[in-house]
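Each structure below appears as structure tokens.
Taken together, the values in this text are just the output of simple stated rules run on the coordinates, not laboratory data. Bear in mind that the values here come from a model prediction, so they are computed numbers and not experimental data. Cβ atoms are built from the backbone, for glycine too; each structure is taken alone.
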Structure P
């Protein structure tokens, strides 16, 4: 898996496509939460659920259907509260992409069993053909080691920099397309 830090960075990078000044900070917090929630499946390891099982790590909680369900649930709750500053469809789109990005990032790591993108309809595990990101350990205690530092370096190059560049490109294109800036 990629680290929770990198999943959060990816969610914020995706958020640049949806950014409007009136959007409440809670929307971005929800996006970050959606990007890391799929890894709650590791709790099952302590209850005898095997890594490769339906509820195992990188199983159903990493699927596209789970991303739809989680994004839908949070969109409904935030819409009831009516304080997000973003339309329902845009909110759903952002939360879906933030959640789905988790499986995508995990599928470009160099370890594990792959990601069950199409669960529950197809529980096969998949990797992308190109896997440059070093896999992060599941145990937090093993993350803060020299190996963990090497993982963060790998994630910085393959996840953080692209997310930062993507957000910068989105903001630049938005700024250039505004009529008051484009005519200057």
Structure Q
């Protein structure tokens, strides 16, 4: 049996609203995907195209998340680790090695390796970066329908001027992270 490597990355550590997402991807050695790179360096259109290819060609793809309540309770770093752990544990195939973007690893039952800027150098981590970002962006677009006054479809919950102005005007919603300074100040 071949040596299976899962790439793991998260999306949504910085925003003031919404859950933090993580993805785990085991790429197929038989079906390469051209153009994989850090999701932040891709246009939304290109991310969506690659997202479809990843789901079509990867051996396994899984998404985990940690809620706003969990973020506020255990902090964003621990919530990111929890989302990553959930993503890895939900994979339908158990990898031999899990490569994680960054310098910290969640506690997992398999071997792990952290790689700073791994989303720029490791295709499996790049794929995970794309999946996590697309899933989170789609959720923020859905939340924009529930909370149109904040403009989540445009800024995805990040602390842009538009978002901060809306927070000032409307106060925090139930999906705002109360432990984040700009939100805390309004409570």
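Quick one: distance in nm of label points 7 Å out along Cα→Cβ at positions 108 and 148 came out at 4.2 when computed from one of P, Q, so which one is it?
Computed on structure Q.
Where does the value 0.55 come from, among P, Q, when FRET efficiency 1/(1 + (r/R0)^6) of positions 76 and 124 (r between Cβ atoms, R0 = 25 Å, to 0.05) is the thing being computed?
It traces back to Q.
A further question on this structure: Tell me which of P, Q gives 38 when you compute percent of Cα pairs over 25 Å apart.
P
On FRET efficiency 1/(1 + (r/R0)^6) of positions 20 and 44 (r between Cβ atoms, R0 = 30 Å, to 0.05), which of the structures labelled P, Q is highest?
Q
Given -13000 as the derived value for helix-only ellipticity at 222 nm (-39500 (n - 2.57) for each DSSP H run of 4 or more, over all residues; to 500), which of the supplied structures P, Q does it correspond to?
The correct label is Q.
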